[in-house]
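Colleague: I've put the structures underneath this note.
Bear in mind these aren't lab numbers, they're just calculated from the coordinates by the rules spelled out. For clarity, every value in this text was computed on a predicted model and none was experimentally measured. Cβ atoms are built from the backbone, for glycine too; each structure is taken alone.
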Structure 1
Amino acid sequence: MEIKRIAVIGAGAMGTGIAYQAARFGIEVNLNDIKQEFITNGMNKIKSMVKTGVDKGKLDLKGAKAIVEGIKPVLDVTEAVKDVDLIVEAIYENMEAKKELFKKIDAAARSDTIFATNTSSLSVSDMATVTKRPEKVVGTHFFNPPYTMKLVEIVVGDKTAEETIETAIAFSKKLDKTPVKVKDSPGFIVNRVLGALMGEAIRILQEGLATAEDIDTAMQLGANHPVGPLTLADFVGLDIAVATANTLHEGFGECYSTPKLLLEKVEKGELGMKSGKGFHEYK
């Protein structure tokens, strides 16, 4: 099935980025969230992305207009999913919330509509159990920011049909992304590897062995990483890092235990770049 129209549920950073990228490549988008103010904020972010694209010469005025007009804000989630080819779920990283959403939209969406989750670490197979279409549930894990980062992890659940996988891969390629296929497992590929890396970096800081600046510098210059693991954790958001760490810990045991320092940071509201302070400070 060719994807011509989608619904994006969740108008945060990931949802708006995915909506922008889809509209950029001619796909009609319904953008939904639980409050009108969230959708309005999301549309404003998209307009800002469009303006940046025009200012940098990456978009002409005709293309910019097409992107904004191609994204329709829709407050009623059942209306948003009613006649689309694919639904991209991009709400917060909580299994019960995602299941509740899937349960609600399962009855409202067409029987051939594919459900794609942008989860970064949770089980696609588990989410699929609350629907009557487990063969049409797949993971499409975009990376932040979705309009820049090239990778999409295509996560294959226990019952995901081959046709669904092929459609998700084709959709990713249409958005100028490089898809990689992975079986459903905590953290998939990238976050499983990054979880171990960030966890050890945080423990080195927690043990007082080196400063945050020196840990990041060591990994940049010694391992040729573009940014250090602590800066990356700040960029991702330490609250999201905790959610991912908890999923990995549950899946793989003590080797992925959530560092005490990370939990303390989140409890104090030090969430990284979005709060102005995490392992580093930001102005």
Structure 2
Amino acid sequence: MPGAGILILFARRKKTVPYTYKLDHPQKARLSDYDPDYHAGMRKEEAEEELAYLRDELADLQELLYGAGTHSVLIVLQGRDTSGKDGTIKHVMANINPQGCQVTSFKAPTPDELAHDFLWRIHRHTPAKGMIGIFNRSHYEDVLVVRVHRLAPESVWKKRFDHIDDFERMLADHNTILIKLCLHISKNEQKERLLAREEDPAKAWKLAAGDWQERPYWDAYTEAYEDALGRCASLQAPWHIVPANHKWFRNLAVAHTLVETLQPYRQEWQSALDETGRKALAELRGVKARLGEG
């Protein structure tokens, strides 16, 4: 059963506002409707205390997922430069067993990848049963950066919305739990983070001229994100827009979303583990009896 702290936290959450903005059906999405500075009226200290409980619960759920082997979990992280994709993975997944988790970062496609359909390189990295897969950027780059920089004609990238929907539906039909997270920051917050990297020697390795070169395309990316969020939101693969101006709240919102999505499977996974344990114990007793070791 979940820890008492988690039960209390979730009981409290039902009486208050949610941490993320969830889109679970096709609709017209406008990022301006969602405040990236939102923090649910919480204090940082309160959020960090809750995050600690959620990380423990997430680790427990991962163990059940791994042992049951009936489902896989695919976490899709999208967001503009500096929105915190790396930081989210580091802080939210801190208690996860690395044996059961795989992170894949999708950068510019290689010549070999470009020689195939756009989903070929993606499908190869989807998680197996029992595993958590995290995509740091994803198949959505092919309706974002490809669109903004006109790397393919509109007649090509527009069809990809339907391809993505079909792909995600197929994954869901094969017991992949999809959790898509869009880390939403403001243009001013991005600028502050880019400047902070220049001033902090410890963060200098993150510097990239391309980050500044992308800023003039802010509005074009906004339009592209809105279409991706609105066109590819569904019950089996909903989008969660995560307010990400406050890193501490971003981490909490993501952790809460993961736990809230996976908790309904807890009993099913536990039952599968119990059945596996009963069979293993019966087999062991049979072997010991044959060997006279009973």
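Colleague: To test your reading of the models, identify which of 1, 2 gives 19.1, 56 for Rg and Dmax of the Cα atoms in Å when calculated. Write out the running numbers ahead of the final one.
Modeller: On the way: 1: 19.1, 56; 2: 21.1, 77.
Source structure: 1.
Colleague: Can you say which of 1, 2 returns 34 when relative contact order in percent (Cα under 8 Å, 6 or more apart) is computed? Write down the numbers at each step before the final one.
Modeller: Working: 1: 14; 2: 34.
This value belongs to structure 2.
Colleague: Between structures 1, 2, where is mean count of other Cβ atoms within 10 Å over residues 47-54 highest? Intermediate values should be presented prior to the final figure.
Modeller: Values: 1: 15.9; 2: 18.5.
Going through 1, 2 one by one, mean count of other Cβ atoms within 10 Å over residues 47-54 is largest in 2.
Colleague: Figure out for me which of the structures 1, 2 the number 2.1 belongs to, where distance in nm of label points 7 Å out along Cα→Cβ at positions 71 and 87 was derived from the coordinates.
Modeller: Details: 1: 2.1; 2: 3.0.
Working through the options, I get structure 1.
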